[in-house]
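The following blocks contain the structures, represented as structure tokens.
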Structure 1
Amino acid sequence: MRRLVWLSVLLVGFLATAPASADVVIYRFAKVIDGTGNVLDARDIAVNGGRIKAVGNNLDKSVSGQVVMMEGLTALPGLIDAHTHITYGLSHYPDGNAWEALGKIERADRYEAAKVNALKTLQTGVTSVRDLNADGRLDFDLKAAINAGEVPGPRIYTSGPGIHPFNDPLPDGTETATAEFLAEAAAKRVAMGADWIKIFGTTGSASDLTSRAYYSAEAIAAAADAAIKAGKRITVHTYGPEAVDAAIAAGVTSIDHPVGMSAAQIKAMASAGIIYVPTIDHNRYYAQHGSEYSYGADIQAGLRVFVGRNIETTRLAHATGVMIAMGSDAVLSGFGENTCELKAFVAAGMSTAEAIQTATVNGAKLLGEDANLGRLQPGFEADFVALSGDPLSDINAITDGVTVVMKAGSLVVDHRADPAQINKPNCGALY
């Protein structure tokens, strides 16, 4: 109940920050960093009608508009989280049975918890998410409410329920999913209105660190072909290398999670332009929050080892030229920790500028929104994050310093008057 009261208070603040007209507003910063990680020769961002009108210096001399001082703050584009589970939420997080509690929660309560997750996501500076694997049309309903301005939250790119043996049980007497079966499964998601088609290529999730293939390469190719013909993008979940070759051959847009990929697989991903979403940090999250899930010392140790393997795979992929996008794989109490993944990327050998790219230009490329999101340029959506530090010298400025968030021209988070409210997640130690 306390959490829902908190949400109601912030909802009032959100509605109050929406612009009353399409007048130009010029936001003046100490520094402006584009999604490429480059510092722009600019301090001003002019916003009009939800889009960026101009970027430059002293724009008030050439553009008629109100000037809003962002004293001492650094601007970045709104961030993109390429892998979330925003509908996985509870009103509280009891010790030891979070997954069990999630399975029992009523739909209405889960939807209210999803609203809290959406607001927490904005607090991290994330203005767009790709949400993968939701049931009961919760993701579609939340997306519609956010788009209508009824609920504060990021843009949601939906998948509905991922293609998985649990969501798509085989007909009686059938032991193997055929190509026709998976093509039909993809067609069902298209009919639902999903933005993405997610295929669970293997086992692996939370404390299950296995990677056993669910589907044949032919079946995955058939699902991907059906999705592509419908104009949809496809991602394949694989916890190891087992479904990577099939995903590459199928021409998917991204591959999520895999550790232990071979150098040949990584080179093939780079050549095909497939985007890698490593989701390194979420296993740190599970280990650190083990008491919420009844994960004992052995499970926690295994999760930490998996983090290390994931970092090494990411290091090799990055060195080989694979495009990498930030995905938190946030669930339950993990919302608010979305950008901790950036620290894992720096640990994997990226520069701070390269880490920024994973959550801006690379994320926009993954979504097919690279002419609309991820940059601070005229004509792009007016999404920006204002930070109290400099992320090019310290990536923690993003995780710990998000003071203001603008989405589509509306200030949806503003802690300038009360910096004590700035989200400061406990990202903890990766290993």
Structure 2
Amino acid sequence: MQRRTFLKSAATLAALQRLPFVNASANDRIRVAVIGVNGRGKDHIQGYQKLRNVEVAILCDVDRTVAAQRASEFHQTYGRAVPIETDLRRVLENRDIDAVSIATPNHWHALATIWACQAGKDVYVEKPGSHNLRAGQKMIEAARKYDRIVQHGVQLRSSPALQEAVRKLREGVIGKVYMARALIYRWRPSIGKHPEEPVPAHIDYDLWQGPAELRPFSRSLVHYNWHWHWDYGNGDIGNQGIHETDMALWGLGVQLPRQISAMGGKFLWEDDKETPEVLSASCLYPEQNKLIEIAVRHWCTNEEQGVGVGNIFYGSEGYMLIKGYTRYETYLGEKREPGPHGEGEGDHYANFIQAVRSRRKAELNGPVETAHYASALAHLANISFRLGRRLEFAPETERFVNDAEADQLLTRRYRAPFTVPEHI
């Protein structure tokens, strides 16, 4: 990006920060822009369009072909045209937009959230909330400073059954709860090997890369397989795994650990992935005397009592299974007698819109703080894996203990103007 373009963009955001913001009242239509419509963004569109007095007002994607396809589908489904945009900064400049729903690649989540807060927009952001731990801290700062509603896209938080499950854990249904096991067993085939090639004319690749360092275009990155490259994604522990780390933290009632140990690797495919196919991590909470185990497996594998994606909580009187996003089961005593169970799906988008209308952050099921902690757990495990050793962490300062090498991986080298600011 040219310097004059950057200065214009920075000046625009600064001007937006000085404007008085008018929040929608309980009777006003909420106008939402969906940013990133190739993958999860499709679900965002459907989720908002079914809500009363909510309008998907803009579709934004750096891939013009994808944006045009979504707009065509939108017209066919809902009977009206919807504008498309390629640059999220122009969306944030639009005073008619009340909220943005972010479904970009991971490396854009935190910066897009921060910019949106600065521009007076409320935010629904896909998991993981952040691509690195420091960016998650800055998301919290931005939401608080600009008094924005920020919801993390972990829909299990809105399941009435899983809300009941957590209440049961607090009430002692399985006794003293001491451990959670987060299971991330997804079928992830080889992505192959892909050469560098010219950037397709319909993709703004500079904007797609955003905060990341410049890197040649490859089909190993665009569109989905960026998940398996450190510059853009966080592996499956930071993909599907965020649902499970979030559930583990929620059920145990803890935040950041003091000790982290992770190991794993690539054992099957000679492909372009950088992140591990198999990862096993342990996160210790010595003051609370609790432990979180995280297991990632990519291919042929067993389930653990019917859980392949979910959590298992262990207590002194039994254990609880969390199956997916909507069901829990308990088994009690030495004979594993069936105990309380439940199933039910909530509406995470509706919960977000409810809080946007009321301006009460306490109504959010997945507030920005939970986005930071669930994402940070994955980041800490990845850092331990990449350094190949156990790490000591200080939750009070959110830094490692006398470990400058590990501290360097708490953030990233940003590419101007796509920089998470030091001062929000």
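Upon calculation of Cα Rg over 2.2 N^0.38 Å, for residues 78-309 alone from the atomic coordinates, which of the structures 1, 2 produces 1.01?
1
The value 1.2 for distance in nm of label points 7 Å out along Cα→Cβ at positions 30 and 358 was derived from one model only; which of 1, 2 is it?
2
Using Cα extents along the principal axes in Å, for residues 270-413 alone as the calculated read-out, with 52, 39, 28 as its value, let me know the right label among 1, 2.
Matching structure: 1.
So if we calculate distance in nm of label points 7 Å out along Cα→Cβ at positions 70 and 262 for every structure here (1, 2), which label has the highest result?
Comparing 1, 2 by distance in nm of label points 7 Å out along Cα→Cβ at positions 70 and 262, the maximum is at 1.
For distance in nm of label points 7 Å out along Cα→Cβ at positions 254 and 278, the calculated result is 2.5, so let me know which of 1, 2 that is. Before the final figure, lay out the partial values.
Numbers: 1: 1.5; 2: 2.5.
Computing distance in nm of label points 7 Å out along Cα→Cβ at positions 254 and 278 on every structure in 1, 2 gives 2.5 only for 2.
Quick note: the coordinates plus some simple rules give every number you see, no bench work behind them. If you're wondering where the values come from, they're calculated on a predicted model, not measured in any experiment. Cβ atoms are built from the backbone, for glycine too; each structure is taken alone.
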